[in-house]
Each structure stands twice: as structure tokens, then as C-alpha cells.
1. Assuming -13500 is helix-only ellipticity at 222 nm (-39500 (n - 2.57) for each DSSP H run of 4 or more, over all residues; to 500) as calculated from a single structure, say which of I, II it is.
2. If distance in nm of label points 7 Å out along Cα→Cβ at positions 55 and 383 comes out at 5.7 when worked out from the coordinates, which of I, II was used?
3. Hey, Rg and Dmax of the Cα atoms in Å, for residues 143-366 alone derived from one of I, II reads 20.0, 65; which structure?
4. Quick check on the output: 28, 20, 16 is semi-axes √(5λ) of the Cα gyration tensor in Å, for residues 39-158 alone, derived from one of I, II. Which one produced it?
5. Taking 27 as the value of relative contact order in percent (Cα under 8 Å, 6 or more apart) derived from one of the structures shown (I, II), identify that structure.
6. Tell me which of I, II gives 24.7 when you compute Kirkwood radius over Cα pairs in Å.
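All of the numbers you see were taken from the coordinates with simple rules; none came from a lab. Keep in mind it's a predicted model, so treat the numbers as computed, not measured. Cβ atoms are built from the backbone, for glycine too; each structure is taken alone.
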Structure I
Amino acid sequence: MTKIISKDHQVLLVDDDPSVTASIAMLLKQNGFRVLLASCQDEAIKHLEHHSISLVIQDMNFSRNTSGKEGMILLNQIKNGFPAIPVILMTAWGSIELAVDGIKQGATDFITKPWDNQQLLRIVNTCLELNQSKVWELNTRQMLDEKYDFSGIVAEDPAMLKVLTTIGRVAATDAAVLILGESGTGKELIADAIHINSRRLKQEFVKVNLGGMNATLFESEMFGHVRGAFTDAKQDRKGRFELANNGSIFLDEIGDLDPSSQVKLLRILQEQTYQAVGSSQTKKSNVRVISATNCDLYEMVKDGSFREDLLYRINLITVVVPPLRNRRGDIAQLARLHLHKVSQLYNIDSISLDDSAISWLEQQTWPGNVRQLTQTVERAALMSNDPILSIHDFHTQNSSANEEFDESSLPIGSLTLDEMEKLMVKKAIKAYNNNLSKVAEALGISRSALYRRIEKHDLTS
């Protein structure tokens, strides 16, 4: 699965341990790379000044000093003097926080010692591919469609075209991608597009909702188990990582993962190996990881609820999906597309929108994003006797819950986003008589995401 792109690429290895540089140099040369060696900062800088270097792999510790100070100084020298050259850091498992600090200072990725040769090659190739892809940018939907398969995504608004350009650029690499965005923005569609346009297209794409997985089930679900591993383990079971081997895995709602499971996930992402529950056999994992969340992981790192080292392992590339209110140019097309689906689903005549309906839809704030838009359009279509929907079909929907959710009644100018969110959740709970399953469905979010918002806004009473 590792695609070698070594032609014309020269790699600089910086480490004061000859056995390390000799081993990695042999691996790279066997795969067609040209290699230069340096044992100290000054020697590394001279090579960078006098040779064409495509990539640097550098240790974080020199002269038996484990503080990482020398490694950080060299990294800063490289990023200041040669900012276009990607840098991969090497460190011991117990010093991953050094590598995380390095990522913050501009390094592209990191590996831990001892390393796996195939994993190292994948990281090297991914860094080079990402660096090469920066030289072009497509900016129209027609240009994107000529190169990629984005058939499942509605995107004409400039905000979404930027997203498609980014995922087109990274899809063919093995880069770990973190998709951020509010609930209902279509993060799973973005994950699908990444896999569809990747080299792993013909392999499995396994999707996992981590928001509904507790710590007890995590190991068995993700790594599998053998018969007799626990009371109900009546037969061997493959875990999600084994099912996704050589393919891709989508870790949805990764922000909901509990701390103990975060450690276990970091281990497999870092070491590319795992053991099924109840087994002593170590298995290798070659999986492209795509994660998604509506949480602010950086804030969660600050409050200690999400591991910083895991964050930097899953977000080599970050894709932020804009909320619907920031891509209004797509609202009419999204609404028309869903009306077509409604017509087919319910076997009814074709339904369209008049100008007043489109104008109304484009003026709404859509806190539930695309999911809320499609529910609103579907409800109007089913309750109207007219094949052409107008603004009145959206104003007169006979649903008390819908009346509670009429965004046009919200005093937008006087509310912050947090206050709007609190009001919407509070109204939904009242409208559905505390039926949290229906509340979550109406808001277009998962139950776990709803619980977080209830706690956040102190709506438990």
C-alpha cells in the first residue's frame, strides 16, 4: 500500500547515533531515496545550505541530552531558514510531548523509536506528497469535478469550494485528517469524499461512532477479542481496525472518547500494532485515519479532557466544514436536491420552490445546519398540497414543535451563539416534553452531544 515517490528526492537524516542513521539510510536508499547524514546542528545546516533537500528527519535529542533543547533549536533554525522543507521528528515513546512541542513549532509529523519501517516510509511519502500538493489550487467546481469525484457533495459557495480543494489535495495521501464542524454540517460526507478519492478506494472504509462507545466496549469493538476473553465472548471477533486494514477508518465524534480509551487509541495510531482482547498475538495495522467532531478539541486539551499528543496524531490535516449560515450560496441547491429525494421517497409529483421560499430559506440561521434544512423542507413538502412551495408553506407548518423552532422568531441581533444554542435546546426539550431522543433528532445531533449541551447550559432541572 505504501506508494514510493522517491525520484529526485533527497532526505537529510540528523541524529548523533550512527546505528540509527545507518538503519534509516539503508531503508530509504533501498526505496530509491538519496540520503545525506548529519550528526549535529551545524552539520545539518551546512547540508541544507549547499544541497537540495526535500525532507529532514531529525532526532530531538543530541549528545545524550534528553531535554530536547538541541532538537528544538535545530527545528527552529530549519523552519526559519528553510520554511518550505518538511521536518519529521524522532523521539522515544516516553518523550512524545517533545514531539508535540515540535509540531507546534512547525514540524510536519513525528515517529517514535523504535520505528516500524513501513510506517516510517508511509510518513515520509505522506509529507512529501503534501508538500508537493501545495503548489496548485483549484478554485471552481468545474475544475474540481474534472479531477475528483465529489458527486455526493453540494458545493458552489466559495466557503465550500475551499473545503473541496483541501480534501482533493490531501485525499491521495495517507495523511490523518481531522474534520471539524457543527452538528449537521455534513462531516461524514467529507470523510466519504476523502476515501473515495484516495488510493485506498477499493479497500474497506469502516465507520465508527465513538460517541456511543463506552470505555468497557472500546477495546473489544476496536481491536476485537478471542473466544473466552470475557463472559459473553462465545467466538472470535474481528475489531474495527482489523476490518479496516489496508483501507480507511472514520472515527466520528472523537471528542466524546473517554480518557482511558484515548490512551489506547493513541497507542495503535502511534505504534501501528495492537492485540485483540484475550490474545497475546500482536497484529499490524495499516489504516488511514479520518476523524470528526463538533467539539473544540483545543479547548478540551486546555481543560485536560482530551490528550494533546492524540490531537496532534489525528490532525496532520484539519478540514473545517462551514456551518450552513456561512455558505448561503448552497442553500437553494441543497433544498431543491432534497425535494427531489422527497418526491422519489414518497412517490409524489415533482415539487419546486418559488422565489419567496428560496429567499426565506436563505435568510434563516439554521443552527441545525444541513440536517435541519432538509427536515424543514421535507416537512413543508409533505404538508403542502401545492407542487410549488412558497414562503407560506414554511410559516404555516402545523407542528407545535416547528413553531418552537421558528428561527425567524429569534432575536438574533441580541444573542450570542452560545445563547442561541441554549435557547434552541431549551425550546426543543419543552416542545418534545423531555423526550431526549426526539430532541436530539429534531436538533440534528447525537444524544451524547445533546447531553453535553444540557450540562454546558445547566438545563438539567
Structure II
Amino acid sequence: MRTVGALLIITFAAASAPAAPVAEPLLLLSIDGLHPDYVLDAERLGLKVPNLRRFAREGAFARAVTGVLPTVTYASHATIVTGASPARHGIVYNSPFDPLDLNRDGWYWYAEDLRVPTLWDVAAEAGLEVASVDWPVTVGARIKWNIVQFWRTDEPDAVDDRKLSRLLSTPGLLAEAEGVLGPYPSGYAYDVAADRRRVAFNTWLLETRRPRLHLTYLSGLDEELHLTWPGHPKAVAALEEIDVLVGELRAAAERVGHGKATLAIVSDHGHARTTRELRLNEALRAAGLILLDARGRPTGWKAMAWGSGGSSAIMLKDPSDEATRGAVRDVLDGLAALPDSPVLRILDREGARAAGGFPDAAFVVGVKPDARITTRLEGPVLGPALPEGEHGHLPEVPEMDASFFLVGPGVPAGRDLGRIDMRDIAPTLAGLLGLRLPAAEGRKLLEAVR
């Protein structure tokens, strides 16, 4: 009887004790290609995005976020979670320099390439649980519940890529989720339909694992902008569909937090409508700096362009080869002198390093907003092209501005932060978690939030 009584007392005490407080989640959501005007100027642009508009009314927002060099997805996303420039965090482009295509279009998928601590590193160090769905550069990351971004084919829902996703994500996690939700989007599946499927996995992960920090990424807007251009009806429709998904993610986070959640919406860059194309590698080939075989594939090179879109780095095979450096300078000066030249600005090695991008490049070429660079080795060096959205331009180009919106307990409603630097985002979010990012180069916004 004494044992039974003790059990009854313990049971009664447990039942009457107050429940442990629920730690509200911090959800970091990236919408690839989201220019701030799409939200802040939605009415004038005819965009129906009520969920995104709520963020501007109910929390703090940046008028614009100045991005990094180059304004591409992987370099930007690494900056968003580290607060450091690409030259410092190590993810200097979407994919490593691979002049002879030995890596077969591999990207900077692996977290081991990051040279400074991330938000998920300092959160894990502090004992906070972290989850992620499809955030870039997370293969092998210190994330407890991790569904990685990775593909090896250009085809959506490729069977082997599905196996790779299961293998590289947290062991057993993706298989468990698929048992409830059906197949996860694998391979290169990045349209709005894939976003919709990933939101279901995000919701499931929030509700079943209840992480303190959750990161996720939606790409359907960017994909549609590349196929069309800003303001095109299909791009508008994509954003309006994504707005619905934003509402679903916010509702899920707030359910998990018993009505309280902090949500940050970010983007990596905007888009510009481009109508002409500069083929930098063809210009270098014509100058005798790239050698091709009979099928047009590079067999040797002294200088080669790395990266396409709105800017490109020029790499030297031998960085000490001043004759080649001079020959490249002559090619670039000739392009800049063309009537109605597409060249906006040419950075030398010191200029690129000062801008925080492409630290090993001999030069960086940035083009005007209506132009895009391609590394194709055929056709004319410069000519008209079918209209399409593009990014990667120098961060000074207004069309490249990125977004930042923040809502949550203690975040002042309607707070206009003006223009901020992309490097400010990570230290700000770390502060909301009670953490510090010692390697961050940006400032902490909203010092008095809590």
C-alpha cells in the first residue's frame, strides 16, 4: 500500500504541475527571386499576395536588401545563414569552377565547403533542435532533421535521385515522411507544383519534430521568371500561388507554437528582363585563350569565364601569367568600347575581393540589366536573344534587390528598416534565438526587439 500511495502522489503531482512552456519556432523561409517591390508595391503591380502583405503590416521589413557578388542562389543563401560575404564563407557561386566539366555540373551542395559557422551550427551548439527542407548547401550539415537539396539529373522525380535524397537526408526521416505524404520531389523538381509538395513535408516536420529553428526554400517563382520575365502573367500566377503556400506555412508554425511563432521571409535576388546575350568564352576563344576539339569541347585554356547570367568571373589557368592577364584585359576593353556595349562594369582582382566575391578571379564582368552572359562556345560574341528573366548581375543593379520580412512576438509592426545588407540577416536571426554569430560581417537589426 505504501508503494501504491507513493505512485498516486507522484501521478497527482505530475498531473497538476504546469506544462513546460512551448518554445516558439523560428521559421526562415526563402522565396527564390522575390523582389521587395512584389510585396511592398503589390497593389500598383496588380499582384494578389495577401499573406505576404500581412508581413509588411504586422512586422518589420526592408525596403530593399543589397545582395552579394554574384547575385545567385547558392552564394546568397550561404550569406543569409552566415552573415558573411561569399569570399569569406566559401560558396562563391552556384557551382565550383570546372573548366573541363570533370564534375558534370555538380553544385556547391555540401556543407563542408562552408568556411564559417552557420545559424544551424550555433543553434545546434546551444542545444536547439534544427530542421530544414531543401535549403541550399546542407548535405552533411549539422541539422538534426534534414531533408537536403541535392540532385544529379535534370529530370524531376528521377528514381535514383529519390534514393540519393533518402540517403543524404537524416537517416530514416524522408522514408518516414513519404510513408505519410507520398513521394518527395526529387531530381531537379523546382516548379510551383514541387513547392506545394515540399510545403506538406515542411508542415509534417514542424508538427512531428517541433524544431526551434526551421529553414526552407521555395523556388517556383524563380523558375518561372527564368522562363518568362518580371511582370509576365505566368510569373504573376506563380507568385500568387506561392503566397497561398506562405499562408499555410505560417499557420503551421503558429499552431506548433500555440499561436506564437517568429517568421522571416528572405530572398536571394530579384530578376531583370534580358533581351541580348554576351558570349564571353567565345570572345576569349577568338583571342586564342581557349582551345577546342573537333566537337567544340575545351581541350586547353589560358583564361575562361566562370558563371553566366548578369556577371561572370574570368579565371586564369596560371594566375601569375601577366601576358594572359593583359590579353584578357584587351578583350574586355574591346567589349566595353562597343557601341551600346552590354558591359556595365569590369572589376579587377582587387576590386572583386573588395566586393566580397570571386576572390581568385582575374576580372569580374558585370553587364547591364537588359543583358545576360553565357559561357557557350559558338555563335556571335554579342547579339539579340529571346526575352527571359535573369539574375547574377552586380548587386548595385536595382533589379537584383532581395527581400527581408520579419514577424513575431516583440517585432514592431510596420517597422520600415530601409535598405539593409544581406549580411545583416543572419546576426539578426541569431539574436532572436539568443545566439551570436562571431564570423558575421553584418549588423544586428532590431536591437531592442526583446
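1. The read-out comes from structure I.
2. Details: I: 5.7; II: 4.1.
Corresponding structure: I.
3. This figure was derived from I.
4. The value was obtained from structure II.
5. The read-out was computed on structure II.
6. Comparing all candidates, it corresponds to I.
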